[in-house]
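The structures considered in this document are given below.
Just so it is clear, none of the values below were taken in a lab; they were calculated from the coordinates. Being a predicted model, the structure only gives us computed values, none of them experimental. Cβ atoms are built from the backbone, for glycine too; each structure is taken alone.
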Structure P
């Protein structure tokens, strides 16, 4: 059971402190943000931090109003600690000021208080030196990665005296309330994530100094080709700041003086020159890269001049970049011949060897290391997953051939008759132990939504499957490419409503999204063939499927995460209730392809914005999807009583609880009663706005045509203000939708979206 955190105090209003405060405020925690006074104002620095977080990009808050959940204060006002559940220290990354501030907390200790440091690499045990036994018992490292709202990884680092129950309950809180991927790190310099990443970065920087590799070449080799982000190595250095990178490298070098690998953290002369010349990265627009007048420029290390960035030809490896699967790309690096393959293979060998050599120092098991690199640095495969991809025996042989001593962990695994770090035993997935020659069963990773596997389906087709969540509640799971909704998905709705033996249903999507909406390829084929009757049937079937959810004899709850766009959004709107992951991006985006929502989206927004037809129009006509679920609620795409979860792992449980509540409340089913439409007054209002935007050159003639079609639907096609039936509005939606499909500009927009994935402005 996780701790209940209701009040928190964040010490330090810099970038990390303010953004941690923002994350907690978004989770409903009452936060005091404290910092030193500025120009005689005790709260000015904290206020500045809150404002910086409010203006940050990407946004630190889900909505600007959430900033009100943070109260600014000064560090001379520590009395609030006595009422806090959690204190987070986030001042400058130096031991002395951190220790001095922590000492001031001693008078305020109480039974429910947890104290943590957000240090990225300083020793937790050292920071607690001189503190009371009670302080040390409740003190630990909790290292958020930047930016805290978006980065999944949080490292939890116990000190020598930290109470186990505090470590466990805080780890649970981070997972269950904040949706974080938690790894437990040992109290060693830079912990897991930064220690492994700085090693990989320093290895490439060393090679640049020794082999003369260019900036662009390093990032071409160590980006997607190796299952890492496009930012690769040197772009990340620029983003982090070359001075910060140097500090982290020095922490590893000085903190591990007896480690034979510590020389890897010695930075070459060219890097020192960059520091001396203030080439510190993105914050000064001058690092390994800079933005020039004609585009991105890269630093030429032979003359320290910037030159236009040029593509790098990786020779035999170039074709591997087209592989979608990371293991195929990495296999190409491992098996290919030539200079680039040799460099890539040597780098991978060092990363794998370093991880295996130091695994027991950094973590209790290898899983923590792999998760740290995948969650914190967006690697597709962690170091030990790489060992298994290439084969432990093969990697050991490659290390020996290159003149390196293989890590003892790897040789011990082979001596035990094993071939891979990950395998399975009778109890399930297992991992080779760091301490003994045996396998330990893996605990389930509770960091994201775990959908029941399709193999458990009681019914399925190529677009959806039905699975039992409990004895009386089932789930209809959309699947396939981007969970697009074509005829077979609609057939799945018909099946589950008519025949599924459930008291309630959860509607959700496989993978990381709900649904991108109607199958645009299917629609385009009908349009291109001018099969208007077939298109009419498809749209009518779509409408019928949405209405079937409304009329189902049992309650339907949509569990939304990731993208819920167009027809996917309409299905969510058609459910009796919704639960949504906070980071969901929801929208009626049909205008991007010259269309309007055709399956109840217009009708539902009209109902939800009764008396404010201009608001419904603005939401749909913009063709936008929300940045998050809270914004979607403000747009009317989620109801006020729809639950929003920051931790998406609890989404299914929440949806099931919602279904049970509806059943217990005596669910009667049935569609909504009539919808109030504004008629001619609303139509005139919307037409006036469209005409003004057209005259100002803000929209095209075709945009105006789409807008007028949308206005017809939202106002009931003019006439007197009245209550209209849902079926009449659906018929009008379908009519306008089909009319727009028949226009050349809309057909061009559909084709362009299918070819490029981007909207066409015509």
Structure Q
């Protein structure tokens, strides 16, 4: 199994690194010994047995004597139908009958390589791997049939689960029954002929999702459903601060009156994931909940017990004042100082985003025990198995080889389950009980208090113009709590000043506009990191960097006296580094210009609007520069000046994500992402108060409601380029498009999200 690179290793991007990790898992002709964790198509989650002998042309799937094809999926399923999308990539190349395909979500065995589901990577990274795997099986089956018939392989054709020639036809199952032993070297694999994209039959077409039936009838098994005989329930009592709190004493005498109560223990955590936690143990969930309310605890609180959101933001502003702090990204030309000194005019603005919670539907949970073979089994929904495994090993004092994660379906992830810290308290409790099965399910207030929130951010942007109002230089300085610095420092590359930075927290600032000299500086907010554990939330850094970039582009357009659409198009020049590179980013800025034009057309850009109604537009590239998903958002909004309420009437998303593998899934992903962006733009956010998140439930934490959903149109640009990511990109342009539309409607510029009615009313009063 590959290891994380050393911290600060040069030239590593999060996507490029993970592709390398994934490729390590490819092997061929290995003996059958896998134990998969979950078959979402079965009512109990158990993997259906194969019929007779099986043939495994690749690590990623098997074919049995009945012709059934079981596709092994290492990506976690949280509603995005990732298994169906990946399986069709393989089935298309293999020429399988779709009715014979099943998907299996596997456990954390090292054979699968580096396991993570996030970053909108799944389809983009799976595309070459599963196509090669499918080609291997197709080649082996054709060769076997040709040998059986005594003809050449070129006289045979794979089609719909059969090999066909002038001699007749043989099904995949019949060929497996005859016996197949063909293996492939890595070099042979690379040279296997792939079908032309134009010949793909399943990719891009409507097919039945392989896991949808049980998701809709309630039979799908989620982590919260996991059960084993003899398990006890543990309910945590959380400390007053995320870090530094220590239990002085506790009194459980009143809890002993609760039937089923067993004991309360203070966790000793070598991984420092859950310092200051207590676990109340009982023989039922309800008993553990009731007993917890009767345990009194005294803590020494950590140093951040009085830290507020305002403190985090003020500290960020102070950090940005020091030009020596942070890492400067390589943008090709970072020497902006002299350009600003000679500029005819300049503009500068500051943009702020609030703390955002994940608030996923399924609260965090885990079931942990030590099995009879001495292996620690962790049953839970998890997005990043390879990240949490070594943390579990540290907490348990075990070798990582003695721990396995059985990953269940996730009732929402959105990045929260990338950080598997919620498995630690269940594991430590099981260890304290001698390996006994322990089930922990957090209640909503506990889930929110323990969240790895998206950090508040501060961003300061500057732009220089010449005497013709042409852009000559731009700077972008951003600070936030960096999740990667805390949880995966090996992912942090170094900037041109040899300082490491978190690519998850600055992606999007190095945009595709040609602006002359360009400086992008990322600064870690150490106070945020000391106060809470920053996490990856859907869209991560681009969720705030693109909020700033695209709001600022509108302000710059008005400064230059130009139409905001044309201002952007004039700077989207596909030359130099902005021309993009193969295989995914080819076309660069020209592809961003194309989605921008289409979104403007769909919203009716330039059409006259009624009073207090305006159009807004924004364009981003969603992911990193080597895996961009070009996306534009255009909106129509109406502002009620009497109360400051913003009604988003129409929302258009146009996307170029290369080849769209799963049209239904892609549209659903982008609809969900756009609504997530809308939620964070106008409604969703919390703040830190006394070292904790202020909101603990949906009575005060108010994401977008159904009645606030606008008319949405999603359009994909037809493309022959390899697929890029879709889970996150559509989040990123929504907030700035709305802010820009508000300005067009009532002449007020808002620079903080969520854009609250009270702040809009206050701004209107000053106009």
Can you say which of P, Q returns -13000 when helix-only ellipticity at 222 nm (-39500 (n - 2.57) for each DSSP H run of 4 or more, over all residues; to 500) is computed?
P
Note: distance in nm of label points 7 Å out along Cα→Cβ at positions 134 and 550 at 3.2, derived from one of structures P, Q, originates from structure Q
To test your reading of the models, identify which of P, Q gives 55 for percent of Cα pairs over 35 Å apart when calculated.
P
Computing mean count of other Cβ atoms within 10 Å over residues 302-309 for each of P, Q, which one ends up highest?
Q
State the single structure among P, Q that was used to calculate mean count of other Cβ atoms within 10 Å over residues 62-69, giving 15.6.
P
Test item: relative contact order in percent (Cα under 8 Å, 6 or more apart) calculated as 14, pick one of P, Q:
Q
